[in-house]
Structures are given as C-alpha cells and as structure tokens.
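Input: structures, listed below.
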Structure I
Amino acid sequence: MDPLILGAIVAISTILILFSGVSVAIGLLLVSTLFLLVFDGVRSLELLPEILFGKLDNFALLSIPMFIIMGSSIASTRAGADLYEALERWLTRLPGGLVISNLGACALFAAMSGSSPATCAAIGKMGIPEMRKRGYPDGVAAGSIAAGGTLGILIPPSVTMIVYGIATESSIGRLFLAGVIPGLMLVLLFMIWSLYSTWASGNKSLLSTRSYSWKERLEILPRVLPFLLIILGVLYAMYGGVATPSETAAVGALLCLVIAMVIYRLWNPKDLWVVLRDSTRESVMILFIIAAAGVFSYMLSSLFITQSIAEWIGTLEVNRWVLMAAVNVFLLIAGFFLPPVAVILMAAPILLPIITAAGFDPIWFAVVLTINMEIGLISPPVGLNLYVINGIAPEISLKTILMGSLPYVGCMVLAIILLCLFPGLATWLPDAVMGVAR
C-alpha cells in the first residue's frame, strides 16, 4: 500500500480511537501495535518493549516529575493568593491596576508552577471575585484569568518545552530561553486588551487608582519572595553552567517543599502525601504518553509514513510561509481536541523534518507550536482552562467565559504573526545567552 494512503488511514484510526475516550497513551499503543502487526508482521512486535522502555531511558526526563513536584507544592499553598495580593498592592496606582495585577500574577505563578490549570485555579479564586466585586465585566474577569493561565506552558520552566526538547532532541535550556520574550509579549498584549475592554465598558471608575500604605506593601513580600528567588536560582543554575536541568529541577522541588512547609505550615503528612501523590500521578501520565509516542513514532518510520510525507511535502512548489500557515492550522485544530503533550509527541516526528527542510528554526517553531497549544486551552470543545474557570466561578456561564476568552485568542494569533515577522523575538535570547546554535 502507498505510504501516504497508509498514513491517512493511520491518522483517521488514531483520531477515532482517541475520540472513543481511550487514554492518549493506550490509544497510541493500540494503533501502533495494530498497524505493525498487519503491515509488518508479528516479528516487528518483538522490538516494542525495548522501544517503550528505551524511550524512558533519558536523564533529561527526570526534570519532568521534579518540576511537577515544584509546581504542585506551590499550588497546594496560599502562594497564588499572596502573589495576587502582593501585585495588587504594588501595581494598584496604575490605571486598571487590578486587571494588570491579575495578569502579572498569572505570569509569575505560571513561571513558578508550570501548570495552566493550576494557575487559573490559584489566581482565579482570588482575582475573579475581586474584579466582579469592583464592577469589572464578567467577560474581562473570567477571560483574562483563563488566558493568563495558558502562560504556564510557555514561560519557563515549562514541562511542555521539556517534552518538545526530548521529542526533537533540542536543547531544553534554549527552549526555556526562547519562551521568555514571547511570554512577556503575550502578557503585554493581554494587558492592553484587558485595559481597552475595561475602558470600552463605559465604567471609567474601574481605571481609577487605590492607595495602599508602604507597610501594607512590604508586609506581604516575605511570603512571596522566597518562591521567586527559587525560580531565579533555578534559571541561573541552568544557564550559568552550574547544573543540568534535571539537577536544578530536583533542588528547586526540594526547596519549594521546604518553603511550603516553613512559610505556609504544610506540616500535615496528609497534605504532603496529596502533593506527592498528585505529582506522581501526573508525572506517570506524561511519561507513559512519551513512551507510547516513541512506539508510535517507530511505527510511522518503520512503515515509511514519516519519510513519505516529508518527501511529498518537499516536492510541493509552495511558498514556505504557505506551508507554515498550513502547519499552524493543523496544530490549532489538533490543540482543540488533544492535550499539548500529546500533540507535541505525535506531531513532532512528522513536522520537524518538514519545518527544518523549509528553513525554519526548530527552537523558534517550538514557541509557535506552544502558542497554538495555548489557544487550544481556551477553545472548545476541550478548552481545559474554560472548565477550570467555570468550576471556580460557576455563577459565570460557560458561554460568557468563552466569549470573554476569544479576544485573547486574537492576541495569541497576533503573537504568532509577530513571531513570523520577527523570528528574533524567540531566537535572540537563546543565542545571546548560550551562543549561536550550530
């Protein structure tokens, strides 16, 4: 059978199996095993256990559970609420300071936790009721937090970037640095739209300032600064050549647990058990998907599907930006239905040869891909962040949350366009810190 036709059958089969409700990892293993058995014979299955476990034999993978523990220990405390309060007290003199402080808190908490749902939950529990109480439109209150929560998979340290680095054998350090400027750019775009929509609501009093004393500003800093110092320390150790990402993640996870115990009195063994249990569950889920995706990639390569698709696209006489636009549409649609980790692990083996052959930087592409995944987090039918916001603010309808999030989707699309026009937004910082990649 022609590999391109076979590839189409594999794609359709994978979509149908995943839509049936089967977990992503199990679905990938079922598809891989079935097609290898039918088209490559029983002998091809002998390598599957070796590929499955060999994919996990990677020291860099240790950073995933460590960063997850780091984020979970922060999310289990009042760190999000304290961060929100600290920014509100320091930024409140700015016009629209409340919505700005919410988005700033989302950005900082995303950097601390690396989790989009955790960011939505932690900041939304404080930010949404406060914004509604002061008269902000429900769409702005819910949409800004939903969009701000997506920053968890872009601003470093990001588990999604780690997965991309492992899947494409790219430098995790470069990927982390590549997400910094685009992440800040997204925060700025979100703030600009939030201020405009608040002004357009007609309630000018929302843009007025509120005064806090210096005592009120300073008293909350001791509860927030230790976590921020840990993030800065982890990044310094990683880029200063002090330790590898896995080693810095392990130290960061330990320090976050210690600070959670000391500052927030997280002494109860049951609370600590919940942190470790949930972190282990999420880590195993991600690692299982990585292993299953390794088998899936082997199947695509063994049946010459990946090579044939890359060769076919290479023969197309289309502008490379038309090709990139098609790739973005594909990623956008995939992100509507699948979690970011699954999309990266399934698409990377096929897309990486294509985008490199077209002359695109794989580090730059990682940022574009991640922003596409962010759009999926606030877009139906999956739209995980939408349901998280609806769970913590059930009085706001899902339709209102969705409509409030759509303008932020536009901000993300604008960010992708800016990255296409100015690739240096993603590549300048990694090259400046770590040297030009060869």
Structure II
Amino acid sequence: MTKHLLVLNCGSSSVKFNLFALDAQLHLQAVLQGIAEEIGNPAKSRLKYEQQGTRQVVTVPLALHRDALVEVFAVLEKIGIDRASIVAVGHRVVHGGDRYNSSVRVDDQVLAAIRDLIPIAPLHNPPNLTGLEESIRLLPDVPQVAVFDTAFHETMPSYAYRYAIPTRWYQDYGVRKYGFHGTSHMYVARRAARLLNIPFARFNGITAHLGNGCSLTKIASGRSADTSMGFTPLEGVIMGTRSGDIDPALIAHVAGKLVSEDKLSRADAFDKVLHDLNKESGLKAIAKTNMMQDIRTKALDGDADAAAVIDMYAYRVAKYIGQYWATLPWTDALVFTAGLGENEAYVRQKILSFLEALDIRLDADKNLLRKQEVIIGTSRIKPDHPLSVMVIPTDEEIVIGYDALYLGYLNRPVPDVYPFEDM
C-alpha cells in the first residue's frame, strides 16, 4: 500500500489540505490539494479540491473545523485513499514564539505551548490548535508535526528582534519581533541557493514574499538575520489590507477622534483602530481594492491614482530591500515569491526602479514569464559577488510535508539538504 503524508493549514474560517504520496526514494509526490472555506457559515461553506488536474467544488455545511476535517477525510475516501495509509500529518502553526527554532513532533507539551502563546497570536494559534487536536482525534496513532511560521526567524540576532521599549514589556509580555512566512522564505532561499550552485550555509539573500500579506527577509549565511513583519504581521511594508509601518502615536490620535466624533467608548475605539489597521488599510484603503492585478490594469490603462498606489507600494518594498542589501557583506540573490511577487511583472519592475544604486539590468522578456523559476535580472555592482534577481514560486506545503516525513514518520532529524533542493 502506498504511504501518504497529509498537510493541514487551519485558518480562522478555512482548512487548506494537501496530500502527498511517498515513493521508494523518500520523495513526496503531490496527489491532492484543496480548501474548506467559510467554516462557521454553513449556508455558504464549501469544499474545493483538485486531483490530477480535475477540480471539484462541493457545497457542504461546515459549522466547525471538526466538520471540515471530517469532510476532508471523506474526500480522501472518495478518491480511494485508505486512512490507514497516512503515516504522518504536518500542520502549519503560525506562532511558536521564541520557544521553537525548528519544526517539532507534537506531544502534550507542544500543544500546551501553542495554547500558552494564544495571547500573542489570538487570531492564528486557536484555529491551528483546533486543527491539531481534531487531527489527533481522527488519527490517534499517527505522528503529528508542527511547522512554525516563526521558527526560521529565531536565528535573528537580538539587535534585530529587540524593540527599544521598557524591559518589562520584553521580559514579561514577550514583546519583540518574531516575523512570519518563515517556511516560505526558507523554501525559496534554499531553491535560489541550489539554482545558483551556492551551498545554503554560504548563501546571502533577500527574499520578498509578496501576497495579500507581505514580508521581506534578510538571509545571511543561510539564516534569517532580519525580517519586516514584527510582533504581529502588521509591521512592515504595505499589504493587501494591512497598513504596514506607521507612527504608533496615530493609534491614540484616531481613537480619540472616534470617541469624540463617533461617540465610541475608548475600548471600542481602540479595537476599531486596530481592526482597521489590519483589515481596512493597505491597498484596500488607498485603492478601494486589495487586488493588485486590478490596480495594475488601471495603471496600465492610464489611471494616475492607480499608478500612484503602485508607486507607494513599490517604494516601501524597495526601502526594505535597500536596507537589507546595505547591511549584508554581499547579496547573492533577490527573490520574489508568493501570489503578487510571482505574477506581477509590472510591480516587480517598479520595485526595481527604486533601487537605482544597485544598477540592476532587468531582462524584460524573462520578467514576463510566470509559474517557473527564472532569473529576471542581474547586478554586478559587486563584481566578485553578482546579484541575481529571481522569481521562485513558493511551496510551503512541500516543506511541511518533508518535516512531517522526517520528524514524524521516520522519527529522525530533517537532513541538512531537503530533497526538493536536488530537483
């Protein structure tokens, strides 16, 4: 019987799932991918999945994550996957705090730690924990592995992750930079190093994960040295609905206005400001949409306001690239990834246009390519260490799958070189 690895990513109202088959060489082959959406809204909830190029959409009432996971296993049975063939399950967990610098096999102590971290990750860790607990209930004898978004960034030096705040906030409240999207940053950095034939331990790079959520990471000698997201995913560049960097004093200013003008209580005003900074800001606030493809279309059609929005976005991203480049001894690669980073050639070109000092020579034709790993530009400002500008599609699920394979099924450490690096 073919052995399978299941990967689960439980969000607040969704469950993404991927199934991989394990071959004799311990390589993972994608079998199924899908998502359960609108959990908690049974009238609109649905299950979407794709197998061998065939897509299915099924309307099904999903009141709880437990219901969604039961439906996921029903899909597996429908396509002929015996539950007994699943040898490990990998889970994306957003926040591991400063407790975990790598993926771990789940036990009661790990579950307790994820629960303890809910106060600093109230939106993400609860559904991640629910997914873990339900998966354990449904597959009680199968090893479960937690893969933390924050783990890759635990190599940041203290001068990068500490804030200039009262010591009590840091020591007692855990207020520091943690960073996110770590699995994606690690994957594309390893692929970039492989494509450039550079050992990962000697790779210096800048990775730009640009989607609805956006973050950039400075990688020095194969380790995260700084990243743009902070204590929460709100810090950093402009995103789809998040403001990115702001003057924190504006929170009190706007909350005061809401109290005096809208007659909100101070608590409600404070909550509204934070909600709006996370859900109603970013591209959505300035362009009335968080869909960059729509903004780009308008800009190319001559809409000056849309072009101005892209300039704002591109400039903020370029600033982070510039400061990371300036604080590395050399940079082997600048890597664009995630939905926007992989697909928006116009925006990539605009970002690079703000980096004049790097003298990047962009190949316009290669910049238009999609859904493939490609070098779209080069800079020889440091002749001994040329900079390659690359587009690499991310694959967080394959990382989670391999971590589940090694730590869970094989019960041994993850190798220094992942199998996907040799592809």
Structure III
Amino acid sequence: MTNAMNLGMTERLKPLHEKVATMIQEDVLPVDEEFLAEVSVGDRWTYTPRQTEILEGLKAKAKSQGLWNFWLTDSDRGYGLSTVEYAYLAEEMGKAHLGAETFNCSAPDTGNMEVFERYGNENHKKEWLSRLLEGEIRSAYLMTEPDVASSDATNISLSCVRDGDDYVLNGEKWWSSGAGDPRCAVYIVMVATPDDSRPKHQQHSQIIVDAKTPGIEILRAMQVYGEDDAPHGHMHIRFKDVRVPAENLLLGEGRGFEISQGRLGPGRIHHCMRAIGQAERALELMCQRSVRREAFGKPLAMLGANFDIIANCRMEIEQARLLCLKAAWMMDQGDPRAAAPWISQIKVVAPQVALKVIDEAVQMHGGQGISQDTPLARAWTHVRTLRLADGPDAVHRRQVARAELKKYTQEKI
C-alpha cells in the first residue's frame, strides 16, 4: 500500500459503484417493504414463496452481473478491493433492508467467511466456506452470553471440554444474530478452554458447530424494542452436552481472541459503512418530506429550525463518512494494532450520527415517522442496536482514550 492517503473513489471502483447504486434504487428498494410485509404471513421463521422469489431473484441478478462478494478485500476470491473502496459500496447497501444480502455482503456471514478463509482447514472451506460464498446457506457467530458481562470478553464462559476425538459444549449464548434463519447451517462459537499455564487472553477458543448438532436448543428469539427481526432473528441458544469433532477447533486451544480480533475489526467497520448509508437515506426522506408537506401556510422546510436541522445532518454525515474512510485506510495499511483506535472511533461516531439523522427524519414525518408507513422506525431500532453490537460505546471510547493517553505515560492504563 502507498502511504498517500487517498480516500476518494478509484477509477476501477466508479463503474462498480454506479451499478450497485442503480440496483439498490431500481431493484432492491422497491421490493423491501413487500418482503418485510411477508414476515407476518404464516410462520415468521420461514421464508414465504414470495420472500424467496424476491430474495433469490435479487441475488441471481447481482451474481449474473458479477456484483458479488465485494467484502473480500485482500483475497483472490473476490474483487480484491481495498477497504476504502468497499466502504463506498457498503454505504449504498445500507440504504435498503435487503441491500447487503443481495450482493452476498451480509453480517454475520462476511466475518464468518473471513474466519473460514483465514483459519479454517480444507474440510471447513469445502463444507462451509464454498456454500457461504455462493449464498446457499447462512451462518451465525455466537459470542455474547446472558450470565456474564460480555463487553469484557474474558468473561465468556461457555464450557468446551476435550473428550476423546470430540469437544463437549455446555452453556448458553444469546443475541446470536442470524441463528433464527432457517438457512443458518453453521455457527462459529467463542468458548472457554481454560488452562492456568496460559495468560488471560489465551483462555478461550473458537469452534465450528453444525447448527443441526444434537443438544442445541433455541430457547427464544430476543426482541429489540418489541421486534424479533424475523426471519433473521437474534436467538438465545442453549448447548447441552453438544459433541463437536475436535478438528472443528480453529487454530488450537487458547487462540480465540486472536481469531476474534481478525474477525471483528472488519465487521465493525462494515456496520459503520452501512449505518452511514442509512443516515443518507433518512436525510433524503427528511428533505423530501420537508418540501412536499405544508403546515401553517408554508413547507415544513421553512418552519422552525428545520433549515439548521437539515444543514447539521448533512455536515455530520460528511464528518462521519470521512472518519469511516480514514479508519478503512488505516486498515488497508496492514497494521491491525494501529488501525484499532480508528475503528473504535468510527464505531462510536457512525451509529450516533445515524441515530440523530434518523430521529430528525422521524420528527419531520410526525406520527407517520414512528409508524410502519416509513422505514425510519425500523432503521432507528436497528442502528440503536448497533451501539451495543460488536462492543458498546463505552468500551470503544476506553480504547480510544487508552491509545491517546499512551503518548503521555509509560504506565499501563
């Protein structure tokens, strides 16, 4: 990589970006609401024929145009885009509910595929990675637990004990995003494999678990402000004497944190990229509403502080985008430790900015803004969750402050 910080669109990206943006506007957004309306038809945790038709039709069109697996940066399996280049595409995908999956760029699959590619053996790649890359199955990443403060991942306690040629898993996980999807075929699970001879951050491991393994029980779907996000879902899962082949342990015992940092860095910034797209979509809806709707004899845009509100939203989105691109550029330099504080910064900033913009758009729409008649209430709920997913704000601010204070003291902070 060059040391010159170019955060603009490259020439090779521009035609791809135009195709993705066009497909989002012309193909994906027009069917988003119809797809979501189908959730309440029959079993919420299956796909109706119409949902399948919509989703598979979008995926087939994207794949036929070569618009597929953009997230695979630094890999000969994908386009070989930089993280900065991918940021522009992910922002467009964030504008639609089905945007990311249309191009096979959905969480948690992208992070899981990176784990399979970087750390899996050939059997893992054949069994799981190839099918995920084709969009044939979905996956889930199981880390958070109900009985411990999981923001400190050293607390993770799901038991994983070697027994002959297997590991035996016992415990519970929750907020297992995507585990409710009937296509979810495989989990990557953070487990405790304690050993007093290893240091604190080598007490955990990651293991691949077939979702159909006996002893796995889905207890319930977690709700976010009363919404269960079916058929994707964020599930509470119990493992009771679940036997997993020992070869499914990734890299070896004690290397769970090593794997998770390789996985969560890209995943965090991908969420931020899409959040900026959601903020842009909300600002667009806000502006449309403000010039089309009248009250007290004037368009809403001319009333109260709406000029200032719209201006501030635009400026804050631009600031967040630039920080996101800077964090992406830092990742592209190949030094994860140097990039980490920048990822933490945008992980705090992007959801907060997106939440503010979405909330202002809700306010501009009045009662309609909190209803099912716009995508704004759903977007707000999703982005509010993002302030907790992949680490709450306080944890990321702590990392930013530690990096800053390190310049001024030799003491460990």
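Just so it is clear, none of the values below were taken in a lab; they were calculated from the coordinates. For clarity, every value in this text was computed on a predicted model and none was experimentally measured. Cβ atoms are built from the backbone, for glycine too; each structure is taken alone.
So here's what we get for this one:
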read-out	value
Rg and Dmax of the Cα atoms in Å, for residues 256-351 alone from the coordinates reads 20.7, 64; which among I, II, III	I
Identity of the structure behind 25.4 (criterion: mean count of other Cβ atoms within 10 Å over residues 368-375, calculated), options I, II, III	I
Rg and Dmax of the Cα atoms in Å, for residues 64-303 alone derived as 20.4, 78 - corresponding label from I, II, III	III
Computed 22.2, 74 for Rg and Dmax of the Cα atoms in Å - originating structure among I, II, III	I
Distance in nm of label points 7 Å out along Cα→Cβ at positions 120 and 152 derived as 0.9 - corresponding label from I, II, III	I
Label whose coordinates, when helix-only ellipticity at 222 nm (-39500 (n - 2.57) for each DSSP H run of 4 or more, over all residues; to 500) is calculated, return -14500 (choices I, II, III)	III
